[in-house]
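Once you scroll down, you'll see the structures, which are given as structure tokens.
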Structure P
Amino acid sequence: MLDQEKWAETVLTVVGLSAVAILGLIILFIFKEGLPAFTQVGLWQFLTGTDWLPSKGKLGILPMIAGSFMVTAGALLIGLPLGLGCAIYLSEFATPRTAALLKPTIELLAGIPSVVFGFIGLTLIVPFIRVFFGGPGFSVLASSLVLGIMILPTMVSVSYDALRAVPLTYREGMLALGASEWQTVKMVVLPAARPGILAAAILAMGRAVGETMAVIMVAGNSAIVPGSVLDPVRTMTSNIALEMGYATGLHRQALFATGVVLFVIISVLNIVARAVVRRK
């Protein structure tokens, strides 16, 4: 029996270390391919340059950074209130039967391919914006609406778990003092679950920053700093996906360097999320 346990422990250790090693090799490859662009173009120029013209040697990704953050901010403005409201309803007000039906249904959204969300945005959201708000329709707003729906499963699931983790005695004590259910949620449950809700928001932000296909289909993909939510936009992930197929030389290295920047941003978001959870 002891030999079997030792063998199982060894196998699981090797499997775990293999996953870490693969991740490390991916990170090493991205940095190896991308760092030469920082050296040739200059880190500051690369991050703050407003012109993306690889054929002329102009490699500034500020429009893509600005586009990524504008789209992500819009998605959070749409997805966070909806996701948190849904989590509060499922956790505090819905009957067990309703919660058991709705929660898996919402989580199924996470399994829908992003190209499906992009197609829905292309056929419904883009024409709607074009008709009622003007402009080409392919815009920051269209991308934000699509991503706002895509981050709902993450926001709802993590927020729901954070709300359910609040001890039942907190609720009972507040109700015993004469508070209503909503007062109990607002004054006790939400403050107690705040770190978990914040972690959900950060994870949803990372999901939005890293999305590619759906954004390509509805953003317009113009490498300019958008002046309004109705302007076309290109994100960092879209830029990599659109041009990697034919890029060579410094152009290819610049795309990998964009991946390095994106990797750093998402890593920071994950570290912050873990720190928030550990603090709780």
Structure Q
Amino acid sequence: MAAIGGLQITDAGKIYDPGGIHVVAVDNVSLSIAPGEFCVVVGPSGCGKTTLLNAIAGFDQLTSGTIEMDGELLASPGKKLLPGPDRMVVFQHGALFPWKTVLWNVTSGPVKRGQVRMAEAADKARELMGRVGLQGIDDQFPEALSGGQKRRVEIVRALMSNPKVLLLDEPFRALDALTKSVVQEHLLELYDFERKTIFFITHDLEEAIFLADRVAVMTTRPGRIKKIVDVDIPRPRDHHVLTTDRFLELKSELGEAIYEEAKLAFEAGERELA
């Protein structure tokens, strides 16, 4: 069976309001992501990380360049936007239906699309939720869950559609440090189990190194790829790796590149527009 979920971003560019203020959010970005790879993109606010993710998801058009998945064109200038369950997004601010139960939130998508019957979906949902410490919450409503529980439910919901690519837009940004560390480990457990291609964006350098196979650093606006570093830390991982010599070496190498861009962004008075 051929591997699926490979992404090829070629000379991607995005200009907001080309006839007016002309904000170049992304400029000439090229990045290849292998099927099953966990790729994390880091960079200062406004560098175009979310713009790039939205183009992959089919939410936003490119001004130039192309994005392909498994050889099929996803995005190019003027191409019709086509979001789909083959690219599932976990948003920064969450998107659970508060008036529906956890089990309904997790299973409704694939069941309504006819991908799977309800009984099979419920079994799969309980298996995945059990892997991330969410046993026995099927009938609860989102308002009864902690922030960390909600993020895990949202990740499980995304995986339930059996996507080719999972897109995560700073999903743990609002969590406290302890909760974030727990949820990161749960995400890695799901990744080791499902091995989906993951495109993850974050401001958090330690998070990027802990999760990724490769970390791509973007420049301040206009966003370009400044540096790509392979994270050669063996899997499976837990938070003990945060104190290893190799982790600290990678943090130092990447930290210098990110600091330079953050300083430029601060001096330019950047705001998070992308």
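Read-outs throughout are calculated quantities, based only on the coordinates presented, and are distinct from any laboratory measurement. It should be emphasised that the depicted structure is a prediction, and the values quoted were computed from it without experimental measurement. Cβ atoms are built from the backbone, for glycine too; each structure is taken alone.
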Fill in: Source structure (of P, Q) for mean count of other Cβ atoms within 10 Å over residues 48-55, computed value 13.5
P
Worksheet, complete the sentence: Re helix-only ellipticity at 222 nm (-39500 (n - 2.57) for each DSSP H run of 4 or more, over all residues; to 500): value -11500 computed from one entry in P, Q; matching entry is structure Q
Worksheet item: Taking distance in nm of label points 7 Å out along Cα→Cβ at positions 80 and 128 from the coordinates of each of P, Q, which one would give 2.2?
Response: P
Item to complete: Could you tell me which structure in P, Q was used to calculate Kirkwood radius over Cα pairs in Å as 21.2?
Response: P
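P, Q: which one has distance in nm of label points 7 Å out along Cα→Cβ at positions 112 and 176, as calculated, at 3.5?
Derived from the structure labelled Q.
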